[in-house]
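Student: Following this line, the structures themselves.
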Structure P
Amino acid sequence: MTTPHSPKSEHDFLRLLQWAGAGCLGITAGFVESIKSVNPTLRFEFSWWTLLAVALVTGAAWYVAERVFFRALAQGRLPPVKLAVGLTALLTVGTITGFVLALRGVSSERRHDMAVGTLWAVLALSVVGFAFWKVVQFLERDSAKTDAKEPPQD
């Protein structure tokens, strides 16, 4: 049986994160690809391209997680930053492309309103992401202080 902080449970948790993260990114890519129009109504269309987007993005995200979390960290070296930045750039370009293609039939005045709304959404998500990052940093510092104060247990 594994204890809550055993290497096996940590390994299993990282594997769960790897699969869940890759799956979520793949589903998001499929969602963005399936958007066919936003004006006058939001219209989705499920196709082979949707499945291809899900499969490609899931596979790419899984590969990056494998390289970053399992190969690099298991060997005690720094993760390959270029690979993670490359995947992030690819996902960003793909998302923007999907939304731009969906806005083809929208009038210019509505396009401006949608662009402003999208920028506000990106700003709000950036603030939430920054706050989450700061909370994680705080918890890591607090955990390190707590671990340093605790006497070793037998």
Structure Q
Amino acid sequence: MHRATILTLQGLITVLLVLLLGLQVLVVGGLFFGLAGDPGLPTGADVLLGVCVVGFVLCAQAILVCVWRLATLAAAARIFDPSAFSWVHAALAATVAAAAFALTATVAVSALQGGVPPVVGVGGVFVTLLCLGLALVIVVMRALLRQAAQLERELAEVV
């Protein structure tokens, strides 16, 4: 991969990580320190939603770190190393966990709030399905990486 591509990707990942960290601070601050407008104690639904949002954001950050490491391996022409598979597996696990956080937040908050606006419910289901779709893409890409690594090993044996 071109050095400029890697640097651009790493710059974008850095910006995204900082923005996600800011989101975590806002959610935790708003939930536990009354910055959301209601200085009272947070309800069970508020705490559950806060935990799910922070967990979801942590999963997103973990995926970004995995992409950073995979891009670094690709830049060093080491993408077919066995260590690449551990980063792919970590990204897959984080994606599935993010889907679980999104689904938990949607279902639990709807149950605890006695119903939510349809837009919120549809949004939660959409995010859950988006995460599961991304997980399936990662599974396909992992299979392609495995096949390419096998072909690379066979080619190395021939040469």
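Taken together, the values in this text are just the output of simple stated rules run on the coordinates, not laboratory data. Computed from a predicted model, the values in this text were never measured in an experiment. Cβ atoms are built from the backbone, for glycine too; each structure is taken alone.
Student: Match the computed value -25500 of helix-only ellipticity at 222 nm (-39500 (n - 2.57) for each DSSP H run of 4 or more, over all residues; to 500) to one of the structures P, Q, and report its label. Before the final figure, lay out the partial values.
Tutor: Numbers: P: -25500; Q: -31000.
Source structure for this number: P.
Student: For the read-out mean count of other Cβ atoms within 10 Å over residues 90-97, a value of 19.8 was computed from one structure; give its label from P, Q.
Tutor: On the way: P: 13.4; Q: 19.8.
Computed on structure Q.
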